[in-house]
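Coordinate-derived values only; no laboratory data. Predicted model only: the values in this text are computed from it and were never measured. Cβ atoms are built from the backbone, for glycine too; each structure is taken alone.
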Structure 1
Amino acid sequence: MAGATTHPKHDFSSEANQFVSKAKDTATEAVDKVKQAASNFGETASKKAADVTSAVGSGMRNLGERIRENMPNEGYLGQASKTVADGLDCGAKYLADEGLSGLADDVGNAIKRNPLPAVLIGLGLGFLIGRTLRK
């Protein structure tokens, strides 16, 4: 074997360890970025929900005031307009106090207490929405 050339041994295990280490670092960075993006999305969604809740409450309050200003104060129509305006004010106050999470909790509790009526109402609303969208 005279004249045979020898090749230096290459340390593949060291390169593999470096590659695995870089892959772990890259994966950790990606997971951190995803966590941050999810956190930012959650904060943005929460803020937008609060803004929408505030806007709806304000709109309900304004509508109640307009009803009081523009509808008659006496008779059946006056009583009905007062009841509607009071209901709008009450709903606006409820939204301001409880927010969407309180509303969701109360709806969930009402469904648990009355499951059959809730299912029937859901079916009725689904039918009406489907019929409206079909046109």
Structure 2
Amino acid sequence: MLDLGTYKPDPQDDYPDFAELVGLALKRGEAPKGILICGSGVGVCVAANKIPGIRAGMCHDTYSAHQGVEHDDMNVIVLGARIIGSALAYEVVDRFLGARFSASEERFQRRFKKVLAIEAKYMCGDGSANPA
């Protein structure tokens, strides 16, 4: 386990910084999946999805947590600390961590390839966004 979180309240801590830390750790192969938590979950989810190769999904139920991995190869789960209780959060994370991409099903592979093609279409060689 790799913990990239903050350990005490700091007014200089901003969610995009932690989204980037987690995304880069995944890209470097330091972890297979990531977990991000902020107040609502929305901001950190938006920030994480800006990193090529990161497929973050906000989940507050067990079905979405495993289905996002099984169908869409989601590699980062996002939780809103002000939205979900701690007991349910543990269950949701457990389902996320235990799920595997359904690579054997052609429809999920086909859809995943389309998502990757969209990502590639808008990326420059240096990893920056390519204006449409």
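Worth pointing out:
- Per distance in nm of label points 7 Å out along Cα→Cβ at positions 50 and 122, the highest-valued of structures 1, 2: 1
- Given 16.0 for mean count of other Cβ atoms within 10 Å over residues 82-89, calculated: source structure among 1, 2: 1
- Of the structures 1, 2, the one that 67, 20, 14 was derived from, the read-out being semi-axes √(5λ) of the Cα gyration tensor in Å: 1
- Test item: helix-only ellipticity at 222 nm (-39500 (n - 2.57) for each DSSP H run of 4 or more, over all residues; to 500) calculated as -14000, pick one of 1, 2: 2
- Comparing mean count of other Cβ atoms within 10 Å over residues 66-73 across structures 1, 2, the highest value is found for 2.
- Source structure (of 1, 2) for mean count of other Cβ atoms within 10 Å over residues 34-41, computed value 19.8: 2
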